[in-house]
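Take a look at the structures below.
Only the coordinates and a few stated rules stand behind these numbers; no lab work does. Just so we're clear, the structure is a prediction, and the values are computed from it rather than from any experiment. Cβ atoms are built from the backbone, for glycine too; each structure is taken alone.
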Structure P
Amino acid sequence: MAKLNTVTSSTRPASPAAGETYFETDTNKIIIWDGSAWTELVSDYAPPSFANQYSVDFDGTDDVITTATAYATTWSASVWIKPNFTSGANGAIFSDAGPRRLYIYYDGTNYTVYLRQGSSPFNIITSSGNAIHDTWTHIAATRDSSTSTAVLYINGSQVGTVTDGGDTPNKQKPTNIGCINTSGLFPFNGKIDEFGWWDGTALSSSDVTAIYNSGVPGDLSSYSPTSWWRMGDDDSGTGTTITDQGSGGNDGTLTNGPTFSSDVPS
């Protein structure tokens with residue numbers, strides 16, 4: 001559906017063509033140039049406060065966002081990814097800089113999503129057969145300490161679950177986003193956007209479905225995330241800081257050269 005371009009009352013075009021139409025953001029009017037003057041129509045439309053304009057692009061070598069989050073035994077993660085791996089590559093979505101991580105593997109056709117706690121067993125939850133190459137995809141994972149259960153979701157649907165036993169995903173933290181460490185172990189190749197993290201909260205399946213929102217990211221504020229890295233939207237897509245919009249104040253730092261991109265899920 002087409003939408004009107006926006007201007008303000010002070011930036012109206014000086015020499016518009018007859019019929020040019022805009023939405024004026026500071027006056028809430030629709031303005032139309034009739035060839036000699038602007039015709040103004042009062043509108044009750046207000047532009048949405050939430051807008052997603054940026055993601056972060058990782059080069060698959062050593063790009064990473066570092067944060068200062070703490071371990072949590074009840075936790076949730078929600079993140080949008082657009083992977084572009086070479087065949088046979090692994091890439092971390094996030095990691096605690098050690099064995100605990102959420103990562104993916106590409107076999108040349110499909111991606112397998114893994115939630116890993118340690119070395120035994122190697123992988124706790126897996127979901128294979130996902131043809132998500134170069135496609136925006138929503139990944140969510142939760143762990144509830146009251147039930148000792150971890151759950152993995154892809155595009156709003158539950159794809160795997162496990163109850164604690166042995167070396168289990170009982171705690172996680174996203175110390176690094178897009179790589180296991182700053183030395184380039186398991187580097188993510190592709191884009192990551194709208195990363196929400198919850199300490200002490202296990203999102204319900206209905207929460208995850210709502211956050212997925214049929215493939216369109218939305219405002220996470222009502223879910224009270226501990227950390228919410230919007231990947232440039234609160235930083236004008238510039239600099240090396242990803243401002244944490246959650247309650248935790250855990251700003252991320254672009255390390256080793258990841259860049260902002262205007263390619264976002266929509």
Structure Q
Amino acid sequence: MVKPGSVVSPKPQGVRARDPLETVTARRQDGEFSHAVSETVAVEVPIAMQYNARPHAVMMATPADLEDFAYGFALTERIIAAVSELTLVDQVWTEHGVALEMLIPQQRFLSLSTRDRNLTGRTGCGLCGTATLEAAIRPVRHVEPQGYQADLRTLREGMQRLATLQPLNEASGAVHAAALLWGDAGFTVREDVGRHNAIDKAVGAVMRAGLKPHTLLVTSRASYEVVHKAAEIGCRLVAAISAPTSLALQLAREAGITLVGWTRPPRLTVYCGSVS
């Protein structure tokens with residue numbers, strides 16, 4: 001029996017089938033009536049990022065598309081500058097979670113070792129592990145125009161398309177999605193319980209294929225970290241289904257990124273930049 005006020009740690013369930021979804025038994029209350037139901041929930045496990053045998057961060061994430069996650073996280077966190085600089089050596093699955101063991105060039109590793117960062121972050125949090133205020137707000141890259149001009153039709157159709165490409169969220173109702181648009185019609189989607197993780201997974205998938213994305217769509221608010229990750233890979237436009245934060249807006253202006261919020265077709269709000 002648990003004493004009142006005591007702290008109970010969840011028992012490790014293990015990453016049994018490496019499945020991003022799990023079926024559980026719950027009880028549904030409808031007015032005065034209740035009945036047993038089977039519910040699908042999103043799986044969330046610790047994912048440890050290890051570089052050259054040294055732990056760097058632990059992210060709470062969905063155990064799917066982990067190779068994409070490994071590359072995307074390293075790129076958007078400026079741990080590496082190119083896909084070719086990282087080798088995913090192994091994925092070690094244990095009852096406690098998954099360790100992604102990676103190798104990076106010695107110079108990158110030395111630079112990484114000087115960062116002040118704790119080893120644990122909450123779900124999809126890119127800043128939770130930073131140890132100082134100075135480390136939290138990093139300089140942002142300026143994104144070159146490269147002749148790209150956002151248009152309303154592509155943006156609206158993209159967000160509508162994204163809504164149809166979220167099988168994990170459709171099943172569980174607890175997962176974010178991110179889409180990267182590249183070329184004239186390229187569209188890459190990844191899902192995760194953490195919005196930042198979903199972005200990193202999409203980044204990893206696109207950059208590993210040697211593609212150049214120009215637009216990022218997210219099923220969340222547009223936070224500082226969302227805009228920062230977009231700038232790291234040269235995206236000219238970020239569109240979120242919800243509103244941006246003040247810091248995200250400030251960062252978008254500094255980076256030269258068009259920032260759109262409340263993107264719920266046909267409605268949207270352009271906070272900075274322009275959409276034709």
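State the single structure among P, Q that was used to calculate distance in nm of label points 7 Å out along Cα→Cβ at positions 73 and 233, giving 3.4.
Label of the source structure: P.
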Comparison of P, Q by relative contact order in percent (Cα under 8 Å, 6 or more apart) - largest value held by:
P
Just checking, which of P, Q has the largest value of distance in nm of label points 7 Å out along Cα→Cβ at positions 41 and 185?
P
Rg/Rh (Cα atoms, Kirkwood Rh) - structure with the largest value, from P, Q:
P
Value -7500, calculated as helix-only ellipticity at 222 nm (-39500 (n - 2.57) for each DSSP H run of 4 or more, over all residues; to 500) from one of P, Q, is from structure Q
